[in-house]
Structure P
Amino acid sequence: MFDPKLFENRNVVVTGAGRGIGLEVVRQFLDCGARVAVHTGRGTERQLPDFLTAAEADGRAVLIAGDFTVSGGTAKFADQVLQAFGSVHVLVNNAGTMVGRFPAGELTDSEYEAITRLNQTSVVEVTRALLPALRAANGAAIVNTVSISALTGGSPGSAIYSASKAFVSTYSKALARELAPDAIRVNCVSPGTIETDFHERYSSREKLEQTRKTIPLQRLGTAADCAPAYLFLAAPSLSGYITGQVLEINGGQLIC
């Protein structure tokens with residue numbers, strides 16, 4: 001798909017990379033020659049695919065666990081990244097999830113704080129911690145994962161999740177302006193309805209089928225549909241004049 005040397009001698013950090021879109025993003029960066037710091041989530045108990053354990057064994061991948069839902073979790077992760085990499089050419093902030101569906105009138109303070117800490121505060125904290133390493137790369141890229149729900153508001157019970165993704169979208173546009181003098185580009189990938197375990201946890205099959213019927217391409221997306229957008233936005237040879245943008249990957253759901 002891409003040149004296997006596209007990210008040769010490039011250091012890439014991907015958060016939320018233990019499964020789903022993040023894991024596929026890691027796979028494609030590795031296929032293109034990158035050295036990748038892989039945030040595996042709260043721990044490494046989950047069985048990791050063979051390609052990732054092989055990449056770790058030959059030094060192309062550094063696996064780092066980190067709980068972003070607790071205070072100090074992002075700092076510990078960033079410290080380990082900086083121990084591995086002196087400079088960071090690409091940061092993919094992908095960690096985040098809905099946590100649960102919470103009706104607006106029943107949402108508790110702890111639920112609200114859990115959603116916002118994971119989906120927006122962690123992005124700010126990881127970005128802030130790694131900015132010196134991004135500046136040291138002399139031409140870096142940040143790619144943040146948002147969501148179609150940042151524009152649509154999502155479905156019932158996902159108001160705070162949707163708002164947190166809208167926060168990241170606006171934050172990314174502001175960062176793009178602020179960091180342009182440092183030659184750091186900042187963009188977002190906004191997945192639509194993608195067949196990962198996210199929807200296995202938070203959506204019924206009936207709801208997904210109803211959504212599928214509204215998509216012009218008449219299918220739900222896959223992690224493999226999304227991952228190339230991250231590589232495109234990360235590669236200066238492909239997108240060096242693109243910053244402050246949101247790339248929508250949704251099979252046409254937002255055509256209207």
Structure Q
Amino acid sequence: YARAAEPGELSGLKFVVCGAEKVREETHNLVHERFGPVPLLEGYGATEASPVIAVNKPTDNRRGTVGGLLPGIEARLEPVEGIPGGGQLFVRGPNIMAGYLGANGQVEPPPGGWHDTGDVVSLTDDDWVKILGRVKRFAKVGGEMVSLTAAEDIAVSVWPECRHAVIAMPDPRKGERLILVTDYRDASAEPLLAHAQAVGAPELAVPRKIIRVPEIPVLGTGKTDYVAIQRMAEAELRRAA
């Protein structure tokens with residue numbers, strides 16, 4: 001919408017709420033450039049939470065977070081090995097589903113009412129949420145846990161106008177290795193390493209293997225289709241073997 005609209009067409013907006021996929025930095029900047037001080041409020045939820053868990057507010061909008069927990073929602077973090085400063089998020093509250101339908105046709109409630117979001121987050125003292133990544137979106141490289149989301153963020157910072165996805169593949173020497181799939185045709189590892197060093201990011205979070213594709217596949221929701229990307233990477237590695 002921001003790319004297609006003329007500056008005056010959305011002049012009536014008071015704020016914009018975004019969810020489902022992480023809001024990229026260039027999206028924040030584009031909205032600000034095109035429409036002025038219209039707050040872009042990032043939120044977070046899950047179908048099992050009816051569906052909102054947290055959201056930023058026009059009066060308290062903290063870029064880089066998905067906002068504060070809604071009233072009535074309890075949260076707890078369970079440590080994840082190798083990931084300091086956060087944990088796996090469990091939520092409980094009146095908006096959490098009664099449970100999943102089991103094979104016997106009966107509803108199976110979440111243990112103690114706690115729904116496992118599958119996300120690794122950090123929480124501030126006032127319950128503001130910052131997503132560090134999905135539990136499945138971490139790789140163990142050389143014995144260290146590396147966020148695939150953080151690796152993607154490096155590529156986004158270097159080539160913000162393009163789309164990127166980072167996946168992990170088995171590696172006989174390091175356990176796993178990172179592979180960047182990108183639609184930027186001139187992508188190389190050197191600018192990624194330089195940016196990582198400039199911002200103090202670990203070099204383990206920099207993919208050395210890069211696969212260039214005409215287009216990054218996405219789902220109908222606009223989310224990155226990691227299953228399709230995994231297949232593309234596997235096919236490319238087989239061809240290169």
Structure R
Amino acid sequence: MTQSSVPVQARWHRLSSPSAPPLRGWWAVPADRAPRAAVLVLPEVFGVNGWVRSVAERLAGEGYAALAMPIFSRTAPELDVGYDAAGLAEGRRHRDQLTADQFLADARSAIAWIQTQPGLEHRPIGCVGFCFGGHLALLAATQPEVTATCDFYGARVSTDRPGGGPPTLAVLPQIAGRLLCFCGDQDPLMPPEELAAIREALAKAGQPPLVVAPGAGHGFMCEARADFHPAAAAAGWSQMLGLFAETLEFAPP
């Protein structure tokens with residue numbers, strides 16, 4: 001990833017909550033200035049690994065506070081596996097045990113903690129998720145504190161919801177903030193019928209249209225994955241930062 005001139009401090013931080021398990025998240029902040037705003041980072045099924053931590057650090061390098069939170073707090077709270085077949089199988093095993101209610105309880109805990117940090121008290125929050133984290137980002141976006149969300153290649157949103165129930169795409173009318181959804185036109189996990197359903201739901205909800213990156217496959221944002229696509233990744237980062245700048249920075253506390 002490209003480096004910013006803003007120095008960064010990052011460390012593990014354990015969040016406690018009376019209504020959810022403790023969350024061990026990666027907290028990254030600008031080292032020499034107050035944060036512009038805060039962003040919740042939702043990982044792929046591979047856990048809060050080195051790449052996901054680097055996402056939080058890159059956001060901090062842009063002046064944001066960023067918390068990369070675990071999404072499997074009950075079954076694998078410290079999951080950190082590689083981008084190989086064994087890592088994928090392990091991540092999917094935990095994915096299939098997660099429910100939407102469990103995730104939302106954890107997300108609320110993370111949001112509440114972020115909003116107690118100096119300079120971030122009661123301020124709106126951004127959210128970005130990748131792969132299964134992108135799927136979960138649609139659920140996080142229903143929270144009133146989240147005013148800007150980026151879902152990168154969140155597959156199966158038109159057919160599934162963690163733990164069962166109506167597909168996650170059905171929550172779009174509950175999202176009051178801005179939402180950007182991204183995928184590559186070569187993504188085998190997002191077939192034409194999925195893309196059509198996402199486009200239709202975004203249009204009905206009054207959200208911007210689906211952003212489809214030409215020539216990009218699944219995981220195109222991640223340098224550690226075989227599908228990394230530099231041009232699509234650069235465009236995705238630019239659009240994400242543009243959204244956060246428009247919706248988060250000048251919102252009143």
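Here is how the numbers come out for the structure above:
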| quantity | calculated |
| --- | --- |
| Origin of the derived value 21.0 (mean count of other Cβ atoms within 10 Å over residues 70-77; candidates P, Q, R) | R |
| At a computed 20.6 (mean count of other Cβ atoms within 10 Å over residues 6-13), which of P, Q, R | P |
| At a computed -13000 (helix-only ellipticity at 222 nm (-39500 (n - 2.57) for each DSSP H run of 4 or more, over all residues; to 500)), which of P, Q, R | P |
| Answer label among P, Q, R for the case where Cα extents along the principal axes in Å, calculated from the coordinates, equals 46, 40, 39 | P |
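Read-outs: derived from the displayed coordinates by stated rules, not from any lab. Remember, it's a predicted structure, so these values are computed and weren't measured experimentally. Cβ atoms are built from the backbone, for glycine too; each structure is taken alone.
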